[in-house]
1. Between P, Q, which one scores greatest on distance in nm of label points 7 Å out along Cα→Cβ at positions 395 and 427?
2. Which of the displayed structures (P, Q) returns the greatest value of distance in nm of label points 7 Å out along Cα→Cβ at positions 235 and 659 on calculation?
3. Using helix-only ellipticity at 222 nm (-39500 (n - 2.57) for each DSSP H run of 4 or more, over all residues; to 500) as the calculated read-out, with -1500 as its value, let me know the right label among P, Q.
4. When semi-axes √(5λ) of the Cα gyration tensor in Å, for residues 123-458 alone is computed for each of P, Q, which one produces 35, 32, 16?
5. With FRET efficiency 1/(1 + (r/R0)^6) of positions 147 and 563 (r between Cβ atoms, R0 = 35 Å, to 0.05) coming out at 0.05, pick the structure among P, Q it was computed from.
6. Thinking of P, Q, which structure, once Cα extents along the principal axes in Å is computed, gives back 72, 57, 46?
7. Have a look at P, Q and say which one yields 15.9 for mean count of other Cβ atoms within 10 Å over residues 107-114, as calculated.
8. Here mean count of other Cβ atoms within 10 Å over residues 531-538 was calculated and came to 25.5; which of the structures P, Q was it taken from?
Structure P
Amino acid sequence: MIRSPLNASFLAIAAAAPAPAPLWAQEREPIPDSGVIVVTAQAENATNVTNGGSAGVLGDKPAEDLPFSLRAYDETLILNQQPLTLGEVLENDPTIRASYGFGNAAELFVIRGFPLFGDDVGLNGLYGIAPRQLIAPELFSSVQVLNGSSAFLNGAAPGGSGLGGSVNLLLKRAEMRPLTRATLGYQQSGHVSGSFDVGRRYGANGEWGLRVNGAWREGEVAIEREDRRTRVIGTGLDYRGPAFRAALDLAYQDVRVDRLRPKVTIGAAIPAVPESDANYAQDYTVTNLRDVFGALSLEYDLADNALFYARAGARDGSEEGVYGGITVIDAATGGATGTALYVPATANNEAVEAGLRVRLGSAVTQEINFGGNASWQVFRTAFDFLGGFTPFATNLYDTPQLSQPPTGFVGGDLADPDPVTRTRLASAFVSDTLGFFGDRILLTGGLRLQDIRQRNTNYDGTPGAIYDESAVTPVIGLVVKPVSGLSLYANRIEALQQGPTAPIDALVSNPGETLPPRVSVQYEIGGKLRLGRIFAGLALYRIDRPGEGLLPDGEFGYVGDQRHEGLEITVNGDLAPGLRLISGLAYTDTELAGRAVAGVPEWTANADVEWDLPFAPGLTLTGRVVHTGEQWANAANTLRLEPWTRFDLGARHVFAAGDVPVTLRLTVDNVADERYWASAFDTFSAALLQGQPRTVKASISADF
């Protein structure tokens, strides 16, 4: 029988669980032995990586069966590391580096040298439903990373990004074991937090599940004067029957960032890095983000070998912010000019997908997938270049605080923004995976007919560009398992992508304009090896597509062919009992119009280590090293950032308070308080993002 993530997870848990009580799936019974409580809780707190996961239309697959690289970071990592944003979760991945996009608090992730915008992060397999710009990680059970083009697996990303890889978030579900957890936390310099997480399963066999969790955080972070407030709450209700499964998720996120330390635009030289906690933002800068979103998933086993599935989601989002920019004109003194931009925006998005997955044959197996998906997005926005195009004087190292500039150059209706883009993406897909010699050889072929329609409206209300493009994009993938534990793979995949949107910036002559769609091609070969509890992956790839950037006349457009080639190695698992590792490295070589792509380091590497001390029950030591190599800081390849390495240390201790396990956590990120320019990735200008200062984090959790 074909099993989905919902079904497979239930069977695995049900097989291990004792017989349920009549009302609860499993009642917690007090354990008098505190030593057993500590050992159990310490094991449950272990941070691990799951290899494989939800591969879009192909369903839930182990890594060994996929002609792609897919891994996931679970909610235990989020709880242990206390990240404020999704970007801090993805810092654990050696193939990803994070930055900001368009001068505001919008995180973007650089994967294989290409950006993945927050707009294009998936939620339960659907695009456009996750919060935009900043995503608080507390609501999610898993953060899945797929390296490489994923347009066949998930359809085209609505924002046109994600060519180098994709991220999919899974909302939390109730497990068979009852959960009641409360957590209090603190981050330097005065950021306090509280969260709760409650999960139960009901029914004779635990068919019904309810999970409710929420978090509140507020206060100044380690960067001077940067204040962040986050409020989230999510509810997941699911049913797991023998043939039918359903899940309904509803969530709310509210984020406010005051005095966000901005990226630094540079000219002919790279300035020295300011003090690690310095903030060159103006006091009036602010970002307000509010999102209400939800998803419905349905699955039905038509037969032992046939699964029908459908899912739908929607998001209502609003944004309002006064964003600040700083451009250094004298690298020696820090002399600079500043700009301010006011932007209100709202978004209304819907997405649906349905498909049928059938498995046939015995000697030669077939798994056939076919279906379709669609998404609709309406984006309303306006802008005000405060003070017009006349910048004010400021300084990178000694920033004066000024009054907010008056209304300047306005585009659109600031009080009630009109729709500037209406987008509909629709696709139909079919794939067939043939299995030979007991599925030791898996050959996948597929086609996706992708159609992208977009109607743009200029900020003055006049009609803008309208396009309707479609293409059939093929995929072929091969997996060969010559010996137990070893899997070799290759893939070739094409994708039709929505064109990028020109940033709202004074340097751009066509702000807000969306470029026509473009087609990309990826070739990849690799291998995966499982040795005991260690999993290693190797990938070699090449991606080609038209590039984007700022043309000499100030217009944002396509600037030539872009090629990315590279190598990725990942290793994770248990080196020994109680000793865990998450690590890897990536090499990326890029070319755009004869030069390397700015902001893409040639080398990146990570190593996260956890050690449960055998001579100190309940005590775990943690350490992480993050290395980023040299990267060009400008498109002309005349300025280069130095490599940087950051060290993080921590510890957690589990003890029993009666029959309640309590976990204390303490981590120090950037222990040496290194000052460094972390990233030079930007869509069209030479802009630097400063690395985070030393940050002390502490929390206490109790599982009642």
Structure Q
Amino acid sequence: MLDPTSVAAISAVLGAVATGTANEAGKWVWESTGGVVRRIVGREVPAPAARDERDEVARMMHDRMRTDPQLAAQWRSFTSRVGTGTGPVRPVRSNLPASVRFFTDRKEALRGLHREATRRADGRPRVALVHGPEGMGSSALAAHYGARFARQFPDGRIYADLGGGPSGARDPGTALRVLLRRLGVPDEEMPPATEQLGEFFQRRVAELRLLVVLDHAQSASQVRPFLTSAPDVFTIVVARGPFPNLDAVRVRVDPLTDKDAVRLLTEITDKSTVAAARAVLPSLLARCGGSPYALRAEAHQLSGATLPPRGAGSDGAPVRGAAEDNYRLLTPEAARLYRLMALRPWPAFDAAAAARTTGLEEERAAELLAELTDRMLLEQATGHGRYHHRPAVRAHAEGAAIREDGIAGCSAALARTLSGYAGLAESAAHRALPQSWRVPAPAGPGPGRQYENEGAALGALLAEIGNLTEAVRCAEESGDPDTAVRLCRALWPLQLKAGHHEVLLPSLRTGARLAGTRLPAGPDAGAVHAQLAHSLTETGRWEEAETAAREAASAERAAGHKRGHASAVEFLGLLRMRQWRYQEAYDCFEEAGGVLATMGAGDEGTADVPRAEALLERHRGRALRGLGRREEARERLAAALSYFQPDVGPAVDPYNAARTRTDLAETWLDEDNTEAALPLIEAAITALDGHRAEYHLAHLHRMRERCPAR
């Protein structure tokens, strides 16, 4: 059994605690660990961010504990109440796209995939790179393989679109989270930093019999974090072309032969239709170029005596040519919707978005979307009533929009789309966090959608997260910084309540940059920089977070926005807590309190000051605990508790009262005073009943296990 005071064991605990900071209890444990490390080493130790830094801290702790049995006992006691484990991965249903009914040929490709999936385990990742031009069926091949050999993967067949399709998973971190959610891993258990996610994913799948499909991959570096040497995990990477620096079996998807193309057309229609189309069949086969997509989209042409000439939008490519042929059959209304929704690569839009863009009624837009799907000009995305273009079809539609609607028409359509997404985001964000001064009230009437409760509003934001981040990019490129900043401010509930920091970071960086360039600088600059500082802190980018927090404080101070200024300084203090720099954290909380003390009746956010001061008292208590000044810490925490849970009257904030009681209990357990800690723990558990605070409750139950029954 590994000695818990050995360098390897200490480093492992530090690493496990670091990966668990995505949830409230994990942050607690991380900050508590810093205080324990400080007591053992005898001085302040900066929080380690990388493995070599963790090993160095572990060596310092080991050297001290080797000569001081009391310190070793303290470490053993601490690790006994630290929950660094995670729940088991559960078998999941497949989220692979459905296989097509008439799958033709590809026998050799299927055999190549199966050979790689079943070869003898030798420590090398089982990886196949399926590649071919768009419309040749590379993605369909991966989906068909998963369906045909489903029994080989009883623990799941999971899928992520690395091209930013319906999942919006352009970067590896976002895609890893998509896959982990499919495996039943809650967001609260995932490491906050992308650098840790790959290793975390590999650990979670190590003993599973699993198929992983990564569609529309762009590069080998994008794929590497997913690759594992686990003996029963098979990864299929789908790309347009081969990656020379990816160690994988290559499976090329070539055009169908004429014989197989005729077989596919026969299965789609029937023998008599193909037999009667002898005059047009050779021309149709030449047009389709062996592309299964083009053959399906053009099958209706078999009934004609001749093939109509193609317009300017085909460019001789099978997919674009098929899109052009079907586009020319559309009604003007459907054609206009098809064009205007292709002006940006929206991950998954619905009828409401299409109606806002085109000015149609939502019901009519829904009918037209269904028509476009029937003609294979749109594809249904994950989620009811959502659609997206395949890349080559979108390129055709975008080109048609430029030709037929002109720059002015395209710009007006994009402006309507952006305005609609900004209004929707503001309305939902305000409902999701109705009491937060950080979420401004909607600028206008918005899209008119009502939300049953805060959870429903947050769910609406989550459903649109890919479109909202694309809208920020669009606003920047369209020269509309005001809308970009409006969108970014409405992302705050997704940061605070949903924790989708990785996917939001590019948008927040854009918003902070644009807000900082607007003159005169308003309160938006400080607000967006503060949001950026929060997400950078949560993802472990501490140097960037400090810069953003200081820029937020400077902007808020310059704008005379005292509530925002105090909050930005508070964010810097919370960053210092994460870095185990407790004295500096305490100083930041004192500075923030000083700013709040200057606020008067005319200042924005004055009504929030009592609660803000109580939170600062709690933060001061946590910082003092990290410094080992436990009696002073308890005084500060008791002051905070008197606001959240007064002696007389109902609780003002039962959730923060439970958090503060947990902090108080921790200070007593630091001294092994279980008698004082137990009633605080039990009161916190009672208060959290019904708050869905599973991780906090699990932390409290581990604390209670250390206390003898009374």
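The numbers here are math on the coordinates, done by the rules we state, and not lab data. Not measured: the values here are computed from a predicted model. Cβ atoms are built from the backbone, for glycine too; each structure is taken alone.
1. On the way: P: 5.2; Q: 3.7.
Greatest value across P, Q: structure P.
2. Numbers: P: 3.0; Q: 3.7.
Of structures P, Q, the maximum of distance in nm of label points 7 Å out along Cα→Cβ at positions 235 and 659 occurs in Q.
3. Numbers: P: -1500; Q: -18500.
Of the options listed, only P reproduces it.
4. Numbers: P: 44, 25, 20; Q: 35, 32, 16.
Computing semi-axes √(5λ) of the Cα gyration tensor in Å, for residues 123-458 alone on every structure in P, Q gives 35, 32, 16 only for Q.
5. Values: P: 1.00; Q: 0.05.
That value comes from structure Q.
6. Details: P: 72, 57, 46; Q: 93, 65, 41.
Label of the source structure: P.
7. Values: P: 25.0; Q: 15.9.
Answer by label: Q.
8. Working: P: 15.6; Q: 25.5.
Computed on structure Q.
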